[in-house]
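The next part holds the structures, each set out as structure tokens.
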Structure P
Amino acid sequence: MLSKKLLGRRKWAYRMTIKDEIVENIATPTGPMRTYIFRPAADGRYPGVILYSEIFQVTGPIRRTAAMIAGHGYLVAVPEVYHELEAPGTVLPYDQAGADQGNAHKYGKELPAYDTDARATLDHLKSRPDCNGRLGVIGICLGGHLAFRAGMNPDVLATACFYATDIHSGTLGQGKNDDSLARAGEIKGELLHIWGRQDPHVPLEGRNTIKARLEEAAVLFQWIELNAAHAFMRDEGYRYDPALARLCYGFLFDLLHRRLGNQ
């Protein structure tokens, strides 16, 4: 017979493996939203987190990021951010055409739809028997801005934004006139911002604008700037910096473990 200690080790190892599923029809005011779920394979109830993608939707790098987060003990939901604009399953390529399409959608989608999508995804996580009700949000690029806005929901305890675009310029959604900075004080959980100093999408002046507003609004936040380009976390392409990515995932898990209690 296996000892209790060995059984415990096996159970922990199983927890580190993951499984995934697709939820086809989370209801939103702008139509059903396909969402990809990644979770530990072991039975249990886990903190729920939304992972918001870049403008390209659920690409290989985003799926690998979701799987890695899930393997650390989290129930991860990755929604298709352009579900009302693209067919389910659409992944935009990492090329100029894909970037043009993704940016057109970023500015073409109505701003309130981003917020109702967030609320629907959070409610889905809370309703699941494998979620313990503690919620966080994570986002990359466009997703960093979406995570910032999702963090305004009062039940979000932790928010992580990686090189979030358009916050400093207030240009998310139709009309390019969002209210994200004005509403920053609604973020009641802990916020983590990580930036690349060589990122042309969010220059020094823009970063300073965001930081000043967070301080003015008395938001609880961490602020980390690194010598890196835009998309340095993406494990495809010439801007990928594996060493900095590993460091940043450490900051992320420190936040999630501390605020969501999954240690």
Structure Q
Amino acid sequence: MFFLKSSEQNHSTHLQVIKDLNFNNIKVVESLDQINGVYLLEYNNMLSIADVDNPKVLPIAVNFLKPNFKKRLTGSQVRSELLNKALGKKHNYKTLLDATAGMGVDCMIFAALGLKVQAYEKSEAIYLLLRDGLDRARNDDRLSEIINRVNLNFGNSLNHKGEVDVLYLDFMFNKADKKAKSKKDMEAFKKITNIPSDEELLEEFKSYIGFKFKRLVFKRPLKAEVLKVGHFSHSVEGKAIRYDIYLPS
């Protein structure tokens, strides 16, 4: 992974964060000629990701400040989110472990629903993007209370200690419709993340079943088979995805 440093970024906050966290797998360079594949850069004052193989695709960042997303989080419509239905009617859950935070959309929805979220991301690049998105949104009057309920951790969530009310799993998966083309702005992320095979998915899921939780919510492709591991309860279905619900054994 590369970070493209421009001549105007000698005191870049993002560069300093990379150094402070000792992310040695991220190489700082000053020219696109030194980059092969996906890279990080500062674009429109946001830490962003781009791909030299797709130069026509604009760099993308985690941006919770978009008006539509802010409205989605802060309006009454957040109660109609499918994730809220996955939590169950009249639930009294207070804490949630987002084991695979990714771009942070789901953990922000959970936080907007009032849960205290421990979010984990093990990709250095995606962790930095999400951290930057959270930091920028923290100063927004409408989002600050939500942001303060999210604690972002770098590392593998399998190392998390302690009990949580809800365990949320969202492993990256291919679209069920193989004819559907992936959005161009997601191709860069697919290059730096791993889509687990069926065997890998099963083994990883077994590891999380051993956690102490009151409810496990597992995001799945709509037509995928239910994993017959643990105490499966039911599914909450959307138009393209579903949430499989597991309860303690």
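Supply the structure label, taken from P, Q, corresponding to helix-only ellipticity at 222 nm (-39500 (n - 2.57) for each DSSP H run of 4 or more, over all residues; to 500) with the calculated value -11500. Walk me through the intermediate numbers first.
Values: P: -11500; Q: -7500.
Working through the options, I get structure P.
Here semi-axes √(5λ) of the Cα gyration tensor in Å, for residues 102-197 alone has been calculated and equals 25, 17, 14, so which of P, Q was it run on?
Working: P: 22, 15, 12; Q: 25, 17, 14.
Label of the originating structure: Q.
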Among P, Q, structure where distance in nm of label points 7 Å out along Cα→Cβ at positions 38 and 54 as derived comes to 1.0: Q
message: As an exercise: Rg and Dmax of the Cα atoms in Å, calculated from one structure in P, Q, equals 18.6, 57. Which structure is it?
response: Q
Read-out distance in nm of label points 7 Å out along Cα→Cβ at positions 206 and 238, computed value 2.1, structure in P, Q: P
- prompt: In terms of mean count of other Cβ atoms within 10 Å over residues 94-101, which of structures P, Q is highest?
  reply: Q
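Looking just at mean count of other Cβ atoms within 10 Å over residues 190-197, which of the labels P, Q belongs to the structure with the highest value?
Numbers: P: 21.4; Q: 13.1.
Largest value of mean count of other Cβ atoms within 10 Å over residues 190-197: P.
All of the numbers you see were taken from the coordinates with simple rules; none came from a lab. This is a predicted model, so every value here is computed, not measured. Cβ atoms are built from the backbone, for glycine too; each structure is taken alone.
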